[in-house]
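Dropping the structures in below, format is structure tokens.
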Structure 1
Amino acid sequence: MVGENFAGNIIINLANLPDFLRNPILKKRMMEFFSLSEDERKEVINNALEAGPTIPFPNFSKLFKTWLKILTTLSEEQRDGLFSAYIIEIAQSPHKLITFNVDGILEIFLMLEKNEKEILANTIKKIINNLDESSKRKIMMVVPDNAKKHLNI
């Protein structure tokens, strides 16, 4: 898979699908994540972080909202596993988050139902609080203040 961004291509294709197809396919892909090796998980995360900013934002927003909603239906352990993988990768390479429309991402988060926002915010807060000080500092540098306020971090 060296040199090819299979996960990124899947993400781009998912972003272009209508909701009734995107939801079950994305959930299946998210569940497959847990059966991957650590190296494969890292590759998927990196490919997703690379592909995300290349997707036109209207399509990305639909995909990201679907991803967040699916995350709220997963177990805390699964949600923690997925978010941790992204947060740890971003802590190691903060520039990967900077290429995203972070304000737009926050707006998508804010459109969720109250209970969905609470579920996600609690998981994110727990993960960030459990990071080592260096990683936490790097994450806090790239997370906008308004996002920190909404996440209570």
Structure 2
Amino acid sequence: MFDDLRDLYQEVILDHGKHPRNFGKPEAFNRMARGENPLCGDKINIYLMIGPDGRVIEAHFDGRGCAISQASASLMTETLKGKTEAEAEALFGHFHDMCTKDDHEHTDHGPLDPEAVERLDVLAGVREFPMRVKCATLAWHTMHAALSGDEKTTTE
């Protein structure tokens, strides 16, 4: 079973890394942040359009980085659409814990969409490669900064 999960992890990383969804700077956005991982040189910009009801209408990214950072950003932008800011923050907490903690299922970050969690769980395999965790979480930290009104963040 572990080999099946590793294969799925690699397949998703390759697909989203080679064919990222929501890549490019959109014409309209009302939240934005720049993220950088100075250890490996990954750089990412997250662009969000938050509606009057507090829901993410659009989520896009651009920048350069390894397949893991690009795949994570691609999955994140797909997952965020339609979520409230609180739901986006809860997903950020879940994703960060999933990538950094063995016992992440028992951490409460608020209401989580089970379908979104299942979709993101494919990246849990990054936990097995500690040097790649910052690659996987860069987009998420940058999204968190955008929601918080910060325009720049690093993974240091």
Structure 3
Amino acid sequence: MAGFVFRLQPVLESRRRAEQDARRAVAHVQRQRLDIEDGLRSHQRQITSGKDRMRGSMIGALDMRALRLGAGATLHTIRKAQQLVLQLAGLNQRMESARTKLVHAMTRRRAIEILREKRYDQWTFAQHKAEIAALDDLTVAAAARKERDP
């Protein structure tokens, strides 16, 4: 007998690919978020280090030029950190959107998989029913031969 053939298999494969694409999009946004968070941590370390250096340089004779340069570098680092925070806020919105698309893609794929499972169950039931009918026919034919040939 022929094996089970699901006529909507190309649709299922398409939905699986769409789900994988959505998973990749979520992973890409997560990777960007991790990169931004790493940048923020780096900037925070730079700011802390700069403040420590400034505190250390305030002992003894003051070098105003060095203090001014240190303060300017710290302010520049703070500005870059603020830009990263703004990028992170926008990234969170993109993450929500990507996750929503992933859930939608998963739902669409699962709907076709459920349909496939139902069709496979129907096919299995029909195969079983056909086997029983064939066995019944063989039994009836064997009984008829017994009656004909004593």
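Readers should treat all values here as calculations from the given coordinates under stated rules, not as data from a laboratory. These numbers were taken from a predicted model, which means no experiment stands behind them. Cβ atoms are built from the backbone, for glycine too; each structure is taken alone.
I have 25 for relative contact order in percent (Cα under 8 Å, 6 or more apart), calculated from one of the structures 1, 2, 3. Which structure is it? This value belongs to structure 1. When distance in nm of label points 7 Å out along Cα→Cβ at positions 13 and 77 is computed for each of 1, 2, 3, the one that comes out at 2.1 is 2.
Of the structures labelled 1, 2, 3, which one yields 44, 33, 28 when Cα extents along the principal axes in Å is computed from its coordinates? Source structure: 2.
As an exercise: helix-only ellipticity at 222 nm (-39500 (n - 2.57) for each DSSP H run of 4 or more, over all residues; to 500), calculated from one structure in 1, 2, 3, equals -14500. Which structure is it? The structure behind it is 2.
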